[in-house]
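Each in structure tokens, the structures are laid out below.
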Structure 1
Amino acid sequence: MGKYFGTDGFRGKAGEVLTAEHAFRIGRFLGAHYAEAENKTGERAKIVIGKDTRRSSYMFENALAAGIVSSGSDAYLLHVTTTPCVSYITRTEHFDCGIMISASHNPFFDNGIKLMNENGEKMDDGLQDMIEKYIDGLLPEPEWKSGDRIGCTVDFYSGRNRYIGYLTSIAAGSFEDHKVGLDCANGSSWMIGRAVFDALGAKTYVINNEPDGLNINMDCGSTHIGKLCSYVAEKKLDVGFAFDGDADRCLAVDEKGNVVNGDKIMYICAKYMKKNGQLPSNTVVTTIMSNFGLYKALDRAGIGYDKTAVGDRYVYEDMKAYDHVIGGEQSGHVIFRKYARTGDGIVTAIMLMNVMNATQLPLSCLADEVEMYPQVLKNVHVDDKDATLADPAVMEAVSECSRELGENGRVLLRKSGTEPVLRVMSEAGTQEECEKYVDRIIAAMEKAGHLR
């Protein structure tokens with residue numbers, strides 16, 4: 001991770017950590033970078049921008065566009081749309097770069113800038129490092145364009161409609177027999193979600209689709225799914241889907257009002273894909289934080305799995321490198337690589353509906369095959385993360401716990417990427433066992449003198 005850009009873009013409190021000046025300078029750099037490349041072909045570079053519903057997103061949209069056109073490239077504005085929409089439009093409409101303004105599931109006062117390459121994938125770290133150097137004044141200022149060399153700003157509402165048409169095309173059939181609830185988190189999916197499910201014939205019920213710039217993710221969406229659980233049960237719906245602020249995540253709710261998380265969604269879809277010859281590598285890509293119950297269920301189904309570091313970026317990189325077609329996180333970042341280059345909440349919902357349609361089974365029945373293990377996760381402040389992880393006493397405590405659990409659970413110790421914190425996690429047959437093993441590892445860290 002760099003000074004400004006982490007694994008999911010430049011993110012922080014709008015107006016403080018991330019300012020309009022930052023956005024303008026990012027636009028200046030990208031406009032100049034791609035204009036220089038395109039000058040060789042005689043074409044003007046094109047950069048497409050989308051945003052979520054945060055109040056500050058409008059400020060950043062204008063700042064980015066101003067920076068881009070001042071450097072001689074064209075800025076195309078999708079306006080309020082989802083992160084996967086920007087990814088799709090970037091790669092299918094031959095843009096040089098895509099930008100999404102969003103802090104995903106964070107509250108409204110945060111915001112972020114996510115950069116994508118011409119393939120709709122997350123931007124290369126090398127280019128982001130150059131942007132950071134430019135922001136800090138370590139690279140020369142690009143030429144200020146004038147006259148007809150100034151770029152154009154183009155309203156590109158039509159791009160959203162193309163994306164909606166694409167989404168409806170990947171459904172295997174009509175959803176007319178299903179009552180579907182959507183929680184749009186007062187975010188990017190507030191119009192697109194209903195448009196897609198209505199077009200596919202579902203009886204669509206939508207909540208949290210009245211954004212005011214301040215209520216995005218506020219007690220709603222995939223990070224606060226309780227309201228959708230109650231809503232699905234009260235309205236006697238067949239299924240519910242909860243998205244986050246930029247709709248790259250999706251969690252589901254079955255007809256009984258129970259949450260179906262990303263691990264269960266991956267299992268349901270992967271099992272169906274395997275049965276129908278759509279899982280050529282016979283592998284699901286997970287992160288190290290996926291539940292032990294998922295791995296048990298995949299073992300029973302004869303499906304392999306890879307484990308990556310936490311973050312959908314790492315999941316996608318593994319999928320691309322080894323040609324896997326499905327992967328994701330428990331949080332609902334699920335990637336279907338045939339259809340998207342990033343997590344796409346609406347694609348995930350459609351794929352799950354396809355399975356429900358094909359099997360004629362309720363979601364609760366499909367999800368029951370994965371028994372989620374109890375899990376305890378504790379954050380521990382330490383003096384030195386690497387030294388603590390390398391301490392023989394701590395390593396021995398982890399090994400002892402792993403040996404005792406055997407095939408009935410696991411322990412995991414990993415670093416926070418932003419704080420002097422280690423995350424100690426255990427999964428076992430009972431909550432009490434989880435607590436016991438986590439506390440034993442923390443006690444070893446304390447005895448070795450690493451706790452702060």
Structure 2
Amino acid sequence: MYYNTIMRKIKQPSVAGTFYSANPEDLKIQIESFAKENRNIYEVSTRAVIVPHAGLIYSGRLAFEGINQLDKNIKNIFVIAPSHRVPFEGCVVSSFDAWLTPLGEIEVNQDINKELNENFGLEYNDNAFLPEHSVEIQLPIIQSVFREVKIVPILVGRENPVNIQNIINYYYKNPDNGFVISSDLSHFLKDNEAKNLDDMTAQMIESGLCDNFKYEQACGAVGILGLVNFAQENDFSLIRIDMTNSSSVTGDKSSVVGYGCWFLYEGQKNEFLKRYYSDFILKLCRLSINSRFDRDEIEVKFPYVFYQLGASFVTLEKKNLLRGCIGSIIAQRSLIEDLIINSQNAAFRDPRFKPVEKEEVPELDIAVSLLSTPKLMKFDSEQDLLDKIVPFKDGIIIRDGNYQAVYLPSVWEQLPDKKEFLNSLKVKAGLPRNYFSETFEAYRFETDYIK
């Protein structure tokens with residue numbers, strides 16, 4: 001499956017004619033169709049993506065959208081993929097100078113391979129790559145999207161995700177390097193079972209809470225977890241591009257394979273939403289309120305990041321006076337649902353105000369707070385708690401038994417003194433101002449504020 005040409009060792013295609021067309025023209029036409037159908041969901045580039053690796057007819061569109069999200073200035077693409085057919089310990093690289101596809105040769109960066117061998121202990125194992133599809137299936141798309149780029153194929157066997165994280169961490173420092181994590185999701189479950197499992201997998205990837213991640217959730221679990229760990233360590237986020245499964249092509253829901261696609265964002269998801277989707281969020285909230293009067297279904301197109309779990313507060317003001325405020329402290333439903341429900345509840349179900357009337361809607365100023373995940377604060381006294389609270393940054397939740405209350409960071413504008421802020425929050429919870437106990441809990445969170 002490979003040959004030498006004057007000191008060059010070229011890997012021949014292994015799955016051309018099965019996973020994708022061996023005919024160059026047919027392959028070009030198929031990938032061009034992906035480009036034409038590309039929804040250009042996010043106008044932002046990245047240097048790391050998770051993409052599926054099934055046959056192009058099944059998951060090629062999704063893989064194209066992920067790879068096309070990569071920064072076009074990248075010079076090296078690490079393709080980190082699972083070994084399906086040859087078992088081995090750790091990760092391996094190949095000695096091939098180039099890989100051949102029907103679209104031509106794509107160079108391998110052997111200088112990086114040598115570093116991986118010397119510094120990270122990755123062995124050379126050409127035989128492991130010969131029957132494998134999980135790297136090769138990405139190459140025609142990479143060749144179509146990038147004019148000049150080298151690849152660093154890494155095949156993963158029985159490996160600790162920390163080692164993948166260390167490789168990404170080391171090479172990510174150079175902006176010339178990008179990463180493709182090649183993985184499908186659930187395998188051969190019924191459609192509804194697969195969707196439930198894949199949704200759980202997506203939530204783990206997007207939240208970074210992967211302690212209970214099982215390898216049967218994704219064949220490329222080690223690579224996925226390596227990237228998730230890297231994202232968590234650097235306060236980055238993984239943003240959903242799309243999810244689907246093989247039934248969308250075959251129509252057979254009795255046994256499906258799941259596909260998901262994410263890109264790495266160098267920041268937090270809520271900051272991303274505020275930066276790129278503030279106008280959409282505010283329009284959605286107003287539309288949600290109006291829909292209650294018009295009895296219309298809310299029909300809007302939105303990117304898949306809004307399917308990710310999210311917690312929000314929607315605040316309504318009229319002539320600079322509060323007219324309603326309702327929200328969620330914990331992300332327990334998709335952000336799109338949370339925004340719609342909280343907008344309507346703020347307008348019609350805030351017990352402090354009568355329901356908003358139709359003629360009022362144009363006069364309403366709408367603000368949205370997107371909440372981060374609350375984190376439990378550790379303290380041994382009330383003063384210790386006060387010392388740890390950061391004014392104008394922290395939102396605070398207090399809890400003791402059945403008593404609970406929350407203040408958003410925006411409340412600091414009315415209560416800039418930490419002691420007064422905390423005492424007022426106690427009163428809101430139904431506790432005395434001077435209350436404190438050994439069971440008193442406090443959580444902090446941050447918000448991205450959109451107005």
* To do: Give the label, chosen from 1, 2, of the structure having the highest value of FRET efficiency 1/(1 + (r/R0)^6) of positions 136 and 272 (r between Cβ atoms, R0 = 35 Å, to 0.05).
  => 2
* Asked: Comparing distance in nm of label points 7 Å out along Cα→Cβ at positions 368 and 400 across 1, 2, which is largest?
  -> 1
* Parent structure of the calculated result 28.9, given that mean count of other Cβ atoms within 10 Å over residues 184-191 is the read-out and 1, 2 the choices -> 1
* Have a look at 1, 2 and say which one yields 1.14 for Cα Rg over 2.2 N^0.38 Å, as calculated. => 2
* Asked: From which structure (1, 2) was Rg and Dmax of the Cα atoms in Å, for residues 80-279 alone calculated, if the value obtained is 17.3, 53?
  -> 2
* **Structure responsible for -12500, with helix-only ellipticity at 222 nm (-39500 (n - 2.57) for each DSSP H run of 4 or more, over all residues; to 500) calculated and labels 1, 2 on offer** => 1
* **If mean count of other Cβ atoms within 10 Å over residues 96-103 is computed and equals 20.1, the structure in 1, 2** => 2
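Values in this text are rule-based calculations from the coordinates and carry no lab data. Predicted, not measured: the structure shown is a model, and the values here were computed from it. Cβ atoms are built from the backbone, for glycine too; each structure is taken alone.
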